[in-house]
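Asks: What follows is a set of structures to go through.
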Structure P
Amino acid sequence: MTQRYAVYFTPDRSSELARFANAWINDEPGATVFGDEVPWSGLIDPDYRRSITSAPRTYGFHATLKPPFFLASGKELAELETAVAEFAAARPRILLPNLQFEVLGNFLALGLSEPLEEVDALAADAVRSLDEFRRPASDEELALRRGVGLTERQEALLVKWGYPYVMEEFRFHMTLSTRLDETGQSRLLSILRPIVSPLIENPITIEAVSLVEQPESGARFIERGRFPLLG
């Protein structure tokens, strides 16, 4: 099986933030909230923009709750879909009061100005409660993760959960670029801050979670289902 699955938070497709992201990352015609011409037109080379949004384009504009995994032997997609629906139905909506720009691992993202216990708990619960569906990480996958250099705690999390940045290492963020040097970060911030700031000045609600699928290595993740938080 080549498919991978993950559980995301994605802004409602009709929201201004989601429509901005579709224009910035995906080049979706008609998706922009800005009319016929996007406000970064003339400020950034189109080919350069496509280059620095290549990784976000694969994963989609999202915040990861349960990182990508291969389906465990003996498990079916329908079972996973049911489990994610039940997981969501048992948990309440969460208000995100203060999104802001941040540089995380040299890439530009939208994150929280300070950690939010409810968000951290939602992500930790997703990792734990859906772990029976995750195929154990292969030696190759483990080596790839270890290649970036992990702390002792991150190594323990990798071995237990298949990913090093979960539980207390989790940090809510929605990625807007690939890795950039400091000059690239500053330049991109100067372009995007005046465009995006009005879109995040009001609170955003996590009102659903999405089950997404990557059909094969390198392919874009696609949404398999969106499940409302009803708890």
Structure Q
Amino acid sequence: YRVDGCIITSAELSSRAAIICRDNQVPLVMVNRVAWEHGSAVSCDNEAAGALLADLLIEAGHRRLAVVSGNPTTSTSIKRADGFIRQVRAAGLPEPLRFGGANSHAKGFEAGQAIAALPASERPDAVLGVSDFIAMGIMDALREAGLRVPGDISVVGIDGVGAAQRPPYRMTTVAQPLEDMMERALDLLNARMNGVHRADEVVTLRGELVIGQSARLPARLLAG
């Protein structure tokens, strides 16, 4: 059947779907995923989210940082890790440890096990999981290994999913502005369907820092 327009939120399907939509001249808008050459998109500022969390951890006194990335082909994971690593480098700290290929709680758990197995002198004191679900898996593995979060290792995520805000996680994270993102996606799609905008357009919105209990905090936030 023929569709008039399409909004896609799945990172796994978006690149293939973008090509299909392009070939069939179907207006397409993706949410929080950029298919590099095809279609419009609305995204959280993923690079800024990673940078914000790096700055927070560095200000709190962390000096050995790590990042657990997701799918190496998705723009969301790449940009979040890039923003984090950029800020660590800018602070003159050692290159962050990198663990890749995590795209779920289970894969985050595996990364957490690898981190816990490191000698104490090599183990990071703070870790970014590029999604909340990855970060939740990391936290579960660290705690199972007898490490305290955040006493021994701080863990932060990105997305702002509800499960990460409940015990036992209470994640410090950057929440995506989902309502604003969907509203802008609908506006873009309606415009493209009505011929108002022919060129592809990428809209980027800032996320919101959510302070939880999974990371040690700078003194200024503790005082507040």
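Asks: If FRET efficiency 1/(1 + (r/R0)^6) of positions 7 and 135 (r between Cβ atoms, R0 = 30 Å, to 0.05) computes to 0.65, which of P, Q did it come from?
Replies: Attributed to the structure labelled Q.
Asks: If helix-only ellipticity at 222 nm (-39500 (n - 2.57) for each DSSP H run of 4 or more, over all residues; to 500) is calculated from each of P, Q, which structure is the one that comes out at -12000?
Replies: Q
Asks: Could you tell me which structure in P, Q was used to calculate relative contact order in percent (Cα under 8 Å, 6 or more apart) as 23?
Replies: Only structure Q yields this read-out.
Asks: Out of P, Q, which one gives 1.03 for Rg/Rh (Cα atoms, Kirkwood Rh) as computed from the coordinates?
Replies: It was calculated from structure Q.
Read the figures in this text as sums done on the coordinates, not as results from a lab. Computed from a predicted structure; not experimentally measured. Cβ atoms are built from the backbone, for glycine too; each structure is taken alone.
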